[in-house]
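**Q** These are the structures, in structure tokens.
Rule-based calculations on the coordinates, nothing more; no lab input. Nothing here was measured: the structure is a model prediction, and the numbers come from that model. Cβ atoms are built from the backbone, for glycine too; each structure is taken alone.
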Structure I
Amino acid sequence: MKSTQDSGVSETIGFIIIFGIIMTGISIVALYGYPALIQEQSNANIKNMEKNMLVLQSDLKSLTYKSVPYQETMMQVSGGTLVIKENPIVPPSERPYFEFVAGGAPVEYFAPGELRFESADGEATVTLENGAVHIRYWSSPTGSAMLASPSWFYDQTTGTYVIQFIHMNATSDMAQTRIGNVRMQLSDSNQKPPITLVAGDYIRYSPSNAYHYGTAWNNYFNNTELNLKEDPSGSGKFTFTRPGSKLVIKTYNVTFLSL
């Protein structure tokens, strides 16, 4: 005999309840889980490009330090675009440069150029510039960090500063996504005769408005091993603290043939 309690049971109501629980779970996953997954993938792509830039920095050192004339590296670019310009003529505000005075001579300027990875979501850029690797997040317009430093040093024994300026350009404007072959060659190099430093000699990095790596370079200049001192005026100048020391400046022109 059928129990009177069974009269209130409905398969439809049970299905609706279970279906509602399932849809609620799917909605929660879509609302919180999917964005988190996308963010993790973006972070992984940025980390991958950091490693790629460190590999290219090593190639650049081979071209400059070891005088290897040509380097090429296969790499995968995911989650963004790798770009380099054909030495464009742009307003000074859009072109980063180094300004320095050595031996009391007139101010000299050096524009390094840059190989830059821009993430697809516009969140970050990873850049190879003058032998250094930087990262910058768009959430901090003037913030940046140096992931790997350039090959500059001060020799305490001989009292000699050695500074490299590496100019990077390309045979044409280039952009690359997915898998590409990054080929670069050393076009020419030059080493100036040693300069005797005098009081007031300095170096300063002037960033572009669009891609600001001033914080990264200033933090590097504050490295105690370089024996540079920041000008208290806030001008961004870093003076050489060892007048009478020698300064050796080496310049290199590196051309990118493909990405």
Structure II
Amino acid sequence: MTYASPFDAMASDYDRSFSRGTIGKHLRLAVWRRLEAAFKPGERVLELNCGTGEDALHLARRGVSVVATDNSPAMLAATRAKVERAGLGHAVKVAHVAIENLALDRVDLPGPFDGVVSNFGGLNCVGDLAGLARGLAAVLRPGGRAVLCMMGPAVPWEWGWYLIHGQPAKAFRRLRRGGCEWQGLTVRYPAPGTVRRAFAPHFVQRRLSALGALIPPTYAEGWASRNLRLLDVLSRWERRIETLPPLPWLADHFVIEFERTRV
């Protein structure tokens, strides 16, 4: 079967394998805490790589209007179905948008927005982060917030996991210069400082936190399901110290939060 996007093949199983998984629930709840802190009822938010719509629905239920975008028709179909079942069509609008086109100023969006959200590594598929920042600055009001969850380059959990399982190439794949090829895409793993510099001068960094420094990556789901109490403890401690160096630099993902400058 041929797919319009490499993420189409993941759409039907994504919620079961990730959103409802033992580890996935902890990770998403942690991101939701940051979304709730950043956005208030009545605000309008642009979501990039919305996936199956879990974050859009969460924001909508809290009174935030969302324009949920993705480049995967199958993911968008899943989002539309969820929005319809939830009766939230007035709060969530779904649109087909390729993130790369924002960098090229080829997207007409109904801005200005109060904020922008990108969760779980969608921006790792973008080669021109500086161009993306310019595109987002054009549709975001001054003072608006961007909450971006990206995969980082240095993950001790990953090193140990794959070395123990005899897969050294996978253990250090994120450190490869130029990124990794996957399904016709190049996935890059920039450090937080690289992202901060790419988003300047349109954005100023306000917060940086770890996501998956103490909590293991999702491929350790089998281990996590056998160690639920330990996972709960790791999750609680990670939330307490999520901003302390060097945790954000040693996590499966980091959550970097920007404010749109007024210049």
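**Q** Out of I, II, which structure matches -7500 when helix-only ellipticity at 222 nm (-39500 (n - 2.57) for each DSSP H run of 4 or more, over all residues; to 500) is calculated?
**A** For helix-only ellipticity at 222 nm (-39500 (n - 2.57) for each DSSP H run of 4 or more, over all residues; to 500), the value -7500 is produced by structure I.
**Q** While we're here: Please state which of the structures I, II yields 1.18 when Rg/Rh (Cα atoms, Kirkwood Rh), for residues 117-172 alone is computed from it.
**A** Matching structure: II.
**Q** Identify the structure, out of I, II, from whose coordinates distance in nm of label points 7 Å out along Cα→Cβ at positions 101 and 165 was calculated to give 1.6. Could the numbers behind the result be given before it?
**A** Working: I: 1.6; II: 3.6.
Derived from the structure labelled I.
**Q** If semi-axes √(5λ) of the Cα gyration tensor in Å, for residues 181-236 alone comes out at 31, 19, 6 when worked out from the coordinates, which of I, II was used?
**A** Derived from the structure labelled II.
**Q** One of I, II was used to compute mean projected area of the Cα convex hull in nm², and the answer was 13.9. Which one was it? Please report the intermediate quantities before stating the final value.
**A** Values: I: 22.2; II: 13.9.
Matching structure: II.
**Q** Right, here's the next one. For distance in nm of label points 7 Å out along Cα→Cβ at positions 69 and 133, the calculated result is 1.8, so let me know which of I, II that is.
**A** On the way: I: 2.8; II: 1.8.
The value was obtained from structure II.
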